[in-house]
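The data blocks that follow each hold one structure.
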Structure P
């Protein structure tokens with residue numbers, strides 16, 4: 001049995017600076033042992049613990065899709081000791097990954113349904129994993145219309161810009177990209193906060209439509225009333241929490257909200273489930 005505290009050794013294969021402030025980077029990791037890649041079998045919505053020797057570890061949502069073989073990706077915001085150390089690492093450096101951890105978006109339950117994905121800021125990582133997975137030919141036929149509403153403070157703070165433009169050109173997904181302020185004269189997409197764009201662009205809620213929401217707390221706070229107004233059932237609003245996690249396996253008690261552990265029972269919850277917990281997230 002794999003020791004849950006023991007990380008798989010990985011090599012940094014590529015580092016991509018995502019945003020103009022250089023605080024968000026995507027790391028492409030390759031497992032040193034190909035067998036470990038098979039053990040690290042994940043589903044979009046899960047997370048992993050990135051381990052840097054001598055610095056510690058941090059929980060980060062998995063940004064790659066299981067349909068992308070030979071590597072795993074994580075997008076990391078430089079905010080603390082571990083993330084800063086990781087940002088200073090280069091291709092070829094060795095570190096560790098624990099996981100995969102937590103639950104995932106309820107893909108089987110959403111099979112045959114329309115999906116509205118709402119994301120903001122750097123919380124778009126697991127949503128990127130979900131979009132790539134949904135658009136894979138083996139999966140796309142199993143779902144209805146897909147709408148994506150994604151926003152950032154400015155064009156230079158958007159993640160995965162090349163992929164966003166590629167998805168925007170497709171006819172099997174509806175992209176609604178927005179920024180709080182357009183600071184470039186050639187910006188041709190939406191300008192406005194994510195909740196307002198959601199109200200204007202998202203389809204009405206019904207029994208055949210699910211909403212997946214992942215973003216900063218302020219975005220979630222003001223998006224929830226919009227989804228209520230559009231008629232979405234709280235059992236069909238899927239939210240992802242990634243706050244306050246430490247051990248990743250429900251042992252340290254750092255991430256509990258009431259009786260639920262975000263790392264083990266989440267990070268994915270329906271809004272109905274969260275309504276039964278203290279407002280501690």
Structure Q
């Protein structure tokens with residue numbers, strides 16, 4: 001009996017006024033964040049009369065489930081999804097592999113000017129994409145790559161993003177040097193150490209980079225808009241823009257395809273969130 005009273009008091013302490021207020025604030029914040037998604041879903045299920053109703057109605061009546069099917073038939077969205085998958089997966093592979101290679105070099109090899117080069121790599125994050133897109137377009141136009149996927153995919157295989165390199169470098173610095181020294185004694189070369197040791201030990205960080213790369217390239221609108229001209233080569237984001245013209249916007253079809261366009265991001269993050277959280281938490285700033 002003497003031990004039961006503190007336990008009861010401890011249970012009641014979990015429902016303190018401060019904790020209740022924090023829960024209410026978090027629930028209210030969650031509702032605010034999820035409301036645009038709910039509005040997008042409700043708009044996708046509306047007919048023309050519900051869309052024109054004033055004041056605007058949150059819940060549609062009648063519910064037009066066929067909007068999701070018809071939205072895929074109005075435009076060749078199967079082709080748009082295929083193009084987006086080709087571009088996104090290719091860029092994701094390039095970002096992961098090349099960023100890992102560059103980060104491995106910065107973290108484990110000592111050479112003249114290493115810190116200066118690393119600062120230059122980090123400084124590229126200060127340049128907005130709009131600054132470099134013009135010389136990039138001129139370069140790839142001379143290669144004859146305009147209206148092609150190559151101008152979007154190839155840069156991912158040329159070192160990746162400065163942020164990805166920084167994240168992986170910090171993760172690699174946390175791997176003990178003794179592991180690499182033991183591999184050298186066993187006759188493993190620098191690339192073998194990278195491929196057999198560093199990559200398997202860095203799965204959480206690599207998964208984090210893969211998620212970031214997938215989200216960015218799947219949702220990218222600006223770069224495909226600059227380099228792709230033919231409708232059969234459009235990505236999903238460019239295809240969504242076709243529902244809007246100068247005088248009219250087909251909101252039901254636009255929102256229906258927008259929901260389906262966000263599903264891959266939700267699925268990827270749902271199944272890989274454990275690696276994502278682990279990769280962020282295990283990546284510290286080390287020197």
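For mean count of other Cβ atoms within 10 Å over residues 17-24, which structure out of P, Q has the highest calculated value?
Details: P: 16.1; Q: 9.8.
Once mean count of other Cβ atoms within 10 Å over residues 17-24 is tallied for P, Q, the winner is P.
Can you say which of P, Q returns 40, 35, 16 when semi-axes √(5λ) of the Cα gyration tensor in Å is computed? Don't jump to the answer; show the numbers that get you there.
Numbers: P: 28, 22, 19; Q: 40, 35, 16.
The read-out comes from structure Q.
If relative contact order in percent (Cα under 8 Å, 6 or more apart) computes to 29, which of P, Q did it come from?
Working: P: 18; Q: 29.
Going through each structure in turn, the value belongs to Q.
Ranked on distance in nm of label points 7 Å out along Cα→Cβ at positions 145 and 217, which label among P, Q comes first with the largest value?
Details: P: 3.4; Q: 1.3.
Checked P, Q; max of distance in nm of label points 7 Å out along Cα→Cβ at positions 145 and 217 sits with P.
Figure out for me which of the structures P, Q the number 1.14 belongs to, where Rg/Rh (Cα atoms, Kirkwood Rh), for residues 153-232 alone was derived from the coordinates.
So the calculation was done on Q.
Upon calculation of helix-only ellipticity at 222 nm (-39500 (n - 2.57) for each DSSP H run of 4 or more, over all residues; to 500) from the atomic coordinates, which of the structures P, Q produces -6000?
Numbers: P: -6000; Q: -21500.
This value belongs to structure P.
Every read-out reported here was derived from the displayed coordinates using simple, explicitly stated rules and does not represent laboratory data. Only a predicted model underlies this, so the values are computations on that prediction, with no experimental measurement involved. Cβ atoms are built from the backbone, for glycine too; each structure is taken alone.
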